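So, here come the structures, one by one.
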Structure I
C-alpha cells in the first residue's frame with residue numbers, strides 16, 4: 001500500500017538543513033509530493049522516493065537538466081536537486097513550484113499538447129539516458145514492459161491472497177487470469193515490434209501542464225510548463241502519444257484527437273509499425289492503472305474485466321481516426 005516516506009516536520013527539517021532556508025508551510029499535492037512555501041516568498045515542489053531508487057532519480061535530474069539546456073518548457077531544478085535524508089529514509093528531488101492553472105479541455109489545449117509532445121519526441125537523447133515511460137506507481141525507472149510486469153506481480157500476489165481468504169473461487173481466479181493475460185499481451189505486442197524510441201513523458205495530459213498567468217490580447221495563455229516527469233526517459237514514443245490520444249478521446253471527443261494529431265504531426269510522422277500497435281497504445285496506460293487499482297483494493301477484478309471491451313473499443317476508435325487522418329495527408 002502507498003505510504004508517506006516523511007512527515008511534514010521531517011521534510012521541513014531536511015530541506016532547512018540541506019538548503020539553509022526557512023520553511024513556512026508544506027502542503028500535500030500527491031503521495032510523496034509536496035508544495036513547500038519558504039519564508040522568503042519562494043515555493044518549491046519536493047518529491048520523495050525510496051533510497052533504493054536514488055540512481056533512477058539522479059538520472060531524472062540529469063534529464064531535466066538536458067531539457068532545460070534544450071529550451072524545452074519543463075519544470076526547473078533547485079540546486080542541488082537531489083539529497084538523501086540523514087537517516088537514508090528517502091531521497092528528495094526539489095524543483096521550482098510554478099504558479100498557474102491547468103488548461104481547459106478543448107481543441108486549443110490538445111493541439112498545443114500534441115505540438116509539445118512532438119517537440120519532445122523530436123529531441124535527440126543523450127547517450128546513457130535511462131529507459132523510461134512507465135507510470136511511476138508501478139515502475140519509476142522502466143518502460144511499458146516493466147510497467148506491465150509490475151502490474152502482473154501485484155495481481156498474482158493478490159490472486160494468491162484472494163484464493164486463500166475466499167477459498168476455491170474459479171470465477172474470481174478466472175478474472176485475475178484474464179487481466180494478467182491482457183497485460184502479457186500488451187507487453188509482448190510492443191516488445192515484438194521494431195518501434196521508434198525517444199525521450200518520453202509517461203503522463204503527457206492536461207493535468208501535467210501549468211498555464212502561467214500571462215496571455216495574449218485575446219486571452220490565449222502564452223506560457224506552458226510541463227511538470228511531473230517521474231518515470232521519464234527513453235521509451236516507445238507510440239505509447240506516450242497513445243495515452244494523450246486516449247485521454248483526448250476519453251469522452252468520445254474525436255475532434256480532440258484531430259487537434260492533438262495536428263499538433264504532433266508538425267514534428268513527427270508515425271511509422272506503419274506504430275499505427276499497427278496504436279489500438280493497444282491508446283488504452284494501455286488506462287488498463288495498467290486500472291490493474292493497479294485492483295491490486296490496491298480500490299476496484300474489483302470482475303469490474304475491470306467487464307469494462308475491458310470499452311477500453312479496447314476506445315483504442316480501436318482512436319487508431320481508426322488517426323489512420324483516416326494519415327490517409328488525408330498522403
Structure II
C-alpha cells in the first residue's frame with residue numbers, strides 16, 4: 001500500500017508506519033502529480049484544496065483522505081465531494097483545548113483581567129467588584145464535538161448551558177436543551193455568553209449578522225471558535241461600536257490573517273486571537289497518533305474515526 005502526505009517533510013512520528021506502508025511526500029500540485037498515482041491513502045497535513053484540486057486527475061487510486069484539522073472547509077472542492085473517497089478529520093484532538101480557551105476568555109471578561117493588568121502598568125490601585133461565572137447563561141451554537149466540550153467545561157463551573165443545532169431536540173448530559181437554528185434569535189435573548197462553534201458550510205455562512213447581534217443582550221459577550229465565514233464581521237463591528245453587545249473574543253476571522261485595517265484590533269472590549277485556540281504543545285504528535293490509529297482501522301477493515309459527511313462539511317453527530 002502507498003500512502004501520500006501533503007507535507008514538505010515528514011510530520012512528527014509518521015515514520016513509525018514506514019514498515020507497513022510506502023511513504024511519499026508532496027505539498028504542491030506539481031509534487032502531488034507524482035505522489036497521487038498509486039496512492040491509496042492521503043494524509044492532508046496542510047489541508048488546502050488548491051494543491052489537491054490541481055492534481056485531482058491523478059487521484060484515481062485514492063480511497064481515503066485524513067485531514068490534520070477538525071474543520072475541512074479549506075479542503076473540500078467539488079471533485080472530492082462527488083467522489084467515492086472517504087474523508088476523515090482530526091475529531092477529538094482540539095476539542096478540550098478549545099474549551100479551555102473559551103473558559104479562559106469567560107474569566108477574562110468576568111474578572112476584568114485585561115483592566116487589572118492595564119491599571120497595574122499605570123500603577124493605579126482601583127478596587128472593584130467582579131462577576132461570577134457560576135449561574136451565568138451560556139448558549140453554544142454548534143453542538144458537535146467542540147461545542148459539547150465547551151458545554152462540559154462550562155457545566156463544570158456551574159454555568160447554565162443550552163445549545164443550538166440544525167434541529168431542536170431534547171437536552172442531554174452536556175446541554176440543558178438544544179434549540180434548532182430556526183430558534184436562534186429567541187435563544188440569543190436568554191444568554192449572557194454566546195459561543196459560536198459552527199462549521200463553515202453554505203448553510204452557516206453569516207449566521208451571525210445584524211439580526212443575530214440585535215437579538216443578543218447588551219451585556220452579552222460573543223466568542224467565536226467556529227469559522228470566520230459564519231460571522232458577518234462588518235455586522236459584528238457595528239454591534240460592538242453601537243454597544244449592542246458588551247464584548248467579543250475572536251479566534252477566527254473572515255480573512256486570515258486579520259487585516260491591519262480592521263477596527264477589531266483596537267477595540268478595548270475585543271480579544272483577537274490568531275486562530276490558535278486549539279493548538280497546544282504536542283498537537284502535531286497527537287494528530288499523527290490519531291492518523292496511525294485510523295490507518296490501523298483502515299488496514300483491518302474497521303470503521304474509521306471522524307468520517308466527514310462531505311456534502312454537509314462536518315462529521316454528523
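Can you tell which of I, II yields 21.2 when mean count of other Cβ atoms within 10 Å over residues 86-93 is derived from it? Going label by label, the one that fits is II.
With helix-only ellipticity at 222 nm (-39500 (n - 2.57) for each DSSP H run of 4 or more, over all residues; to 500) coming out at -17000, pick the structure among I, II it was computed from.
On the way: I: -17000; II: -8500.
Of the structures listed, the value fits I.
Name the one structure among I, II that relative contact order in percent (Cα under 8 Å, 6 or more apart) of 15 was derived from. Checking each candidate, the match is II.
Given that distance in nm of label points 7 Å out along Cα→Cβ at positions 14 and 214, derived from a single structure, equals 3.3, which label among I, II identifies that structure? Label of the source structure: I.
semi-axes √(5λ) of the Cα gyration tensor in Å computed as 32, 28, 18: which structure among I, II? The structure behind it is I.
A short reminder: the numbers here are calculations on the coordinates, not readings from a lab. This structure is a prediction, so every number in the text was calculated from the model and none was measured. Cβ atoms are built from the backbone, for glycine too; each structure is taken alone.
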